[in-house]
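Some structures are shown below for you to check.
Any read-out appearing in this document is the output of simple, stated calculations on the displayed coordinates, not a laboratory observation. Computed from a predicted structure; not experimentally measured. Cβ atoms are built from the backbone, for glycine too; each structure is taken alone.
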Structure 1
Amino acid sequence: MSTGPAWSGAFDRGALQEVVGLPVAEVREWAFGGSTGGGVRVAVIDSGIDADHPRVGGVSGGVAFHLDAEAELGYVEDEGPHGDLVGHGTACAGIIRAIAPDAEIYSVRVLGANLKGRGALLHAGVEWSVERGMHVANLSLSSKAEAMFGPLHEVADEAYFSGTVLVCAANNLPGPTYPSQYASVISVASRAGAESMGLAYNAHPPVEFGARGIDVDVAWAEHGSITATGNSFAAPHVTGMVTLMRSKHPWLTPFQVKAVLHAASDNSLSG
């Protein structure tokens, strides 16, 4: 029985089932081969990014959202440079950069120094990403609040129909969280023993994909690094793959991206 984060057990040896993907020959080469992520705008919706971290190599822009009881919406947004309050967002950005070195990464800070935030800020971060035309958004965070089910569902659909691919980590603990439960997103959990580009499909969703996320060496605060485990670190591996794919095939829609990932999974009969 798996002792990893929630949903990781679905990707354990013996639990993983073969699935039938698109009948595309050498699908991984078609999807990723030769791509470096150039021209793709990637939003990391998280605790911020340390742009000077050597594993990040700079960011192309960003915004920080802050709670403000006196503001009309209950929060304010500050576009421009900002740091990482924890190290979590830097970890995600470093993983994406390692897979897609030429991606244009944007920091969207919605979490505080305690690695927590309000659902309204998460919603605002996704909305900002859609309005700014991000091609991919990494969400290694989620909301348990039932009150956010509707608003986050609505903005996730906006992303889906506008062409922004949302890659969402499942919660590390059992129970529904949003937006990872929605069919419009690419939901990800940790998979033990996976390589950087390793990918598996779960035949029993809602969490659909498994990627490397257990005992991962990741960038962290103060230009350092840590070994970390969590679905949070599986999601940016998939975000990196999506970035490669959208750089090479910019015409792909979000539902086509998911279908190609399905076909490119290690347990796909076509992969």
Structure 2
Amino acid sequence: MTAIPNETMAIIAGGGHLPQLVLEGARSMGLRVVGVGFAGETDPSLADSMDAWQWQNLGQLGKLIAFCKKQGVSRIVMAGKIHKARAVDLRPDWRAAKLLWKVKNTQDDVLLRAITGELESEGMSVVSAMDFLPHLRSPEGVLTRRGPTSEEQADIDFGWPMARQIGALDIGQCIVVRKRTTVAVEGLEGTDATILRAGELVGPGCVVIKLFKPIQDARLDLPAVGPKTIQTMIEAKASCLALEAARSLFIHLEESLTLADKAGISIVGLRS
């Protein structure tokens, strides 16, 4: 990505470490970076690293746009997790309420595309976090010392096309399979809670499958895994993770693989 000197970029920051990584990538390109965060979601320490910062509530679209215009923002990145259960209960301002009235539903991709359209109507380009973190693209192939067993591979072969169908319906990015049976499907609770639920339901040996939704805009809500994902799999006694190579983010890859190898977990990156 070509950066213009002193250009201002905004990060709409959810939870997790991804917003900080995007900030570091943008700074390395010479960009001025401002941010917007949400209480209870965003790491408070992120505010101290920004050139300008605004805390706000979910649903305050007008406040977000006003801040970005005041700061001279030309590009925007959405990075980090927002707990979907909280998003369902958002209280929209006038600008957001007007937008919600126009959209068909508030499923992830529909809503994010609508918000993107509003931001771009104000002259700001929404760009992918991947533009600033190309080195975090999930690699292809077996990533751990141990590859999938024949039983795990059978579960991957069973679950992969099903996960794509679920993604096409904008339900979630993750499913969990064991012995060619769908154990858990990601909904509002997010990936980690889905993995834990699967472990509670059927015990050890689950295969976790996470991939890019076929309908997904590559600038928005990229699948991401990292050490917390692996720790959750260890807690749930899941045995294998299959994720989509190149179109997912793998945060802190080496740390994650070390954790996985110690626990005997297999991780494999696949292309659709």
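If you rank structures 1, 2 by percent of Cα pairs over 32 Å apart, which sits at the top with the largest value?
The structure with the largest value is 2.
Further question on the same structure: Out of 1, 2, which structure matches 2.8 when distance in nm of label points 7 Å out along Cα→Cβ at positions 79 and 215 is calculated? Could the numbers behind the result be given before it?
Values: 1: 4.5; 2: 2.8.
So the calculation was done on 2.
Of structures 1, 2, which gives -11500 when helix-only ellipticity at 222 nm (-39500 (n - 2.57) for each DSSP H run of 4 or more, over all residues; to 500) is computed from the coordinates?
Derived from the structure labelled 2.
Work out the source of 1.3 here, i.e. which of 1, 2 gives that when distance in nm of label points 7 Å out along Cα→Cβ at positions 103 and 119 is computed.
The read-out comes from structure 2.
Computing mean count of other Cβ atoms within 10 Å over residues 23-30 for each of 1, 2, which one ends up highest?
Of structures 1, 2, the maximum of mean count of other Cβ atoms within 10 Å over residues 23-30 occurs in 2.
Suppose you compute relative contact order in percent (Cα under 8 Å, 6 or more apart) for every structure in 1, 2: which one lands on 27?
Details: 1: 27; 2: 17.
Checking each candidate, the match is 1.
Can you say which of 1, 2 returns 3.7 when distance in nm of label points 7 Å out along Cα→Cβ at positions 31 and 223 is computed?
1
One of 1, 2 was used to compute log10 I(q)/I(0) by the Debye sum over Cα atoms at q = 0.09, 0.15, 0.21 Å⁻¹, for residues 127-238 alone, and the answer was -0.23, -0.66, -1.27. Which one was it?
2
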